[in-house]
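Values in this text are rule-based calculations from the coordinates and carry no lab data. Given the structure is predicted, the values throughout are model-derived calculations rather than measurements. Cβ atoms are built from the backbone, for glycine too; each structure is taken alone.
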Structure P
Amino acid sequence: MGSELQDILLSMEQNNSLLADDLSSTANVLDYSNFVKDNVWTDAIQTAINENQIVIIPESSEPYIIDKSIVVPSNRKIVAYGATIKMKDGMDVLMLRNDNVIDETYQKANNSVKDENISIFGGTFEECYTSRLGYGRSGKVDESHSMYGISCCLLFNNVRHLTVKDVILVNCAGFAIQTGELYDAVFRHIRFDNCFADGLHIGGSTANLLISDVKGNVGDDLAALNMYDWHNSTVTFGPGENILCEDLELEPNGRYKAIRLEPGIYEFSDGTKVDCYLKNVVFRRVKGIRTFKMYLQTPPYLIGQSPEKGEVGNAYDITFEDMDIDLIRPIDTFEEYMKSDDIRGNCAAFEICSNVNGFFLNNVRLTLHRDEFPMSYLIAVGPKSILRNGKEIFDPYLSGIAENIRLKNVTINGEQLKKPSEYVKEIVFDDVDGDGNSSGRGILHDLIVEQ
């Protein structure tokens, strides 16, 4: 599927480029300097964008300070090579978003007006933070925090034909880039400099997405495909299809060396459900990541109480290829993992508790350190469980089935994989929390190793 998906997405990228070039009126924000007050450029940039389809923010040794969100309508191209757009101290709303953002937390949007044909080329977007602040304290969609699941620097939500290229994001306290209801989009040559949450946080209802050459230092996932997510982390729920993530690299000092792919079944407040599945997804040439997480995770819950609603999700044709993974230690450093607890201490390069049909590893070179972590594996299928202060951190009641698994040119510690049973684990819990709600299991079907 990798080459076929690449052809689809390269054609989409070319079409996006043609749309970006087919714009007319052009303006330089310096022509709007009469709107600048106290060295704040918000009104100048916003007016230029409102009145022109192409806006140039020229190179400057001094940052363009903004004090509120820049809103970008359809058919706009922003060119900002060499320019730094920096938030003013005390600003707690996001820096830039498209115009017609939507909130689908409680019900699916019907007949919404989509923004189309938005491009951003170049530019550094800099926040003023030194740590992750938490939801609702930075990157809000507005001062009233009317969309609970938005916390980011740049928001692209309810958009078709989007290109973000050659952009740098600095000191972001929330997600650097957050998306959802996104179709035909390209993120190419993106850099994260000292960001504290996810770099790219991709939400539900997404199709035809190319993520290429994305690097930097983030505090959470470098690129997360969270079709299902917690209420504080998204406002869109739905499937993700045709997604290629290539040439991703987390810096060695990156704070969290994992990437999450999260399908799930989401239930709206009226009881209707949406299958937030993943289909035709390829990750290739990824560096600095120890674990790919592909399991539903609800918020921690007190033993004896019910976890948040959510059902195991579905995934189809998920491929990982051309990468080296060094599982030098478990990605989650709870004592059970660090001491290789016989029941809860499993860790793996690929951790799955979803219903997966079509899971492919090709040219994957894994290093395990079983002298220190004997419960480490290539693939672990099944639930996770950690108890802390009377709370369950994970979801030990969930079960997942992974089938149609193909492993080609996979090596473990430099040797060709020949006996997958040594490195592939089915996790089974038998009321592990003693609450009658913790007996999930993982099931593997149809695993083939090819040389």
Structure Q
Amino acid sequence: MQVVRISSVDAAKLLSKQESHFLDFKAREVAPSKLTKSLSAFANADGGDLYVGIAEEKDANIFHWRGFDRVEDANSHLQSFEIVSPFGDDLDGEFLEVDPADRNARLFPGFVLHVNARKSRFVRKSSDGKIFKRLGAGNQPVSTEEAIVALRRHKGVESFEDETLSVPIEEVTNSLAIIEYLMEAVPTAEPEIYLRGQYLTHGAKPTVASVLLFADLPQAILPKRCGIKIYRYSSEESTRDRLVSDPITVEGNLYSQVYAAIEKTVDVISEAAFLDDDGLRTVRYPTETLHEIITNAVLHRDYSVTDDVHIRIFENRVEVESPGRLPGHIRPDNILTERLSRNPNLVRHLNRFPNPPNKDVGEGLDTAFEFMRKLNLRDPIVRERENSVLVTIRHESLASPEQQVVKHLEKYPTIRNEEARKLTGIGSESKMKKIFERLIRVGEIEHAPGTAGRGYAYRKALK
């Protein structure tokens, strides 16, 4: 394992940190088996860093660097940590040593073992076989069957889509949706035989996946779990008094619901006109981006969470919020490169419908980002909230505000502050004015003669 030399300044910065949801300090004397609780907890939550060889002065809440005398002294720790997860899978490790040439090196004796635990796609156990999850700065045991099932679902190890429902099987075997599907996908199949063969029914009960796919109105069977709500706001805020008309509710089986939600969202955006100093204006987003992000929200949401998918349309952005956190090892920073489906049955069967909304399996978000860039708009932002995933589609140019102003003046003789704010998405008049001032200083633009007051404008500098 690599030994990394750091400065005393960096070591002091580390000691100044407080333990948190992502950080844990432990003295070297703590039994390795106890430390595996922290690694299990980090891997089962959002990942984190464990430092062994940093002791806490409890009363003063101060941490001291007291590392191992030799790296070999940590062998028993490394062996115990391998029980949680082999190094290289969810764990990476290194030893930290303050550079002996540093004049303050004596204040930081020994080697501190640093282990980074990543969010795992599996449920990880401590060396005694128990399961923990990081909550704040502590390790919370996961002991009840209900809590373990919830964690396994969050990891994507098992899915709520496989649960059976106590409703008549005819809801999925005698629906218009299943008949239309089989006519296109498997014309010779009988509904009940097909669904049983696909493990979408068990005995006389349909699964959640079969209800979502093939019941004519899944929302009546799974209320408040599978609807889509569309809101339009008259400003940049989601307050009730800024809501334009009542929210739109989209229902139906997933195939019809996805297409209806995409169509309605595009319609609402195209009809929305926002008032600024120059009158009414509209904004435009790539339909392909809206299509992929809405489809992704419906397919990969956690259907065990009692909530709907929410689509919010603002002056300067569209938000798509889906219930449940990201599954397994998926994080906002690796969502475009890693693949893990929470609901594989939904993904597979929806892809078998005619003109499926998820044509390129696993490529949806990549397509969404690609079409934003084609319109020179910034990438969508993916955020993981406490119990949901929020994707924000911004109406902001990929170019810098300065570039946008200069480019505008290549086509038009002048630009005013109000025009520039509308062009760049900058809401502050004073912030826009500072951008103009910077462009004047570097000789790109100048004041347009004969303009003043509200008509004050700038033009390209005459060189």
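A value of 3.4 was derived for distance in nm of label points 7 Å out along Cα→Cβ at positions 241 and 337; which structure in P, Q was it taken from?
Source structure for this number: P.
Out of P, Q, which has the highest value for mean count of other Cβ atoms within 10 Å over residues 249-256?
Q
With helix-only ellipticity at 222 nm (-39500 (n - 2.57) for each DSSP H run of 4 or more, over all residues; to 500) derived from the coordinates and found to be -2500, which of P, Q does the value describe?
For helix-only ellipticity at 222 nm (-39500 (n - 2.57) for each DSSP H run of 4 or more, over all residues; to 500), the value -2500 is produced by structure P.
Looking just at volume of the Cα convex hull per residue in Å³, which of the labels P, Q belongs to the structure with the highest value?
Q
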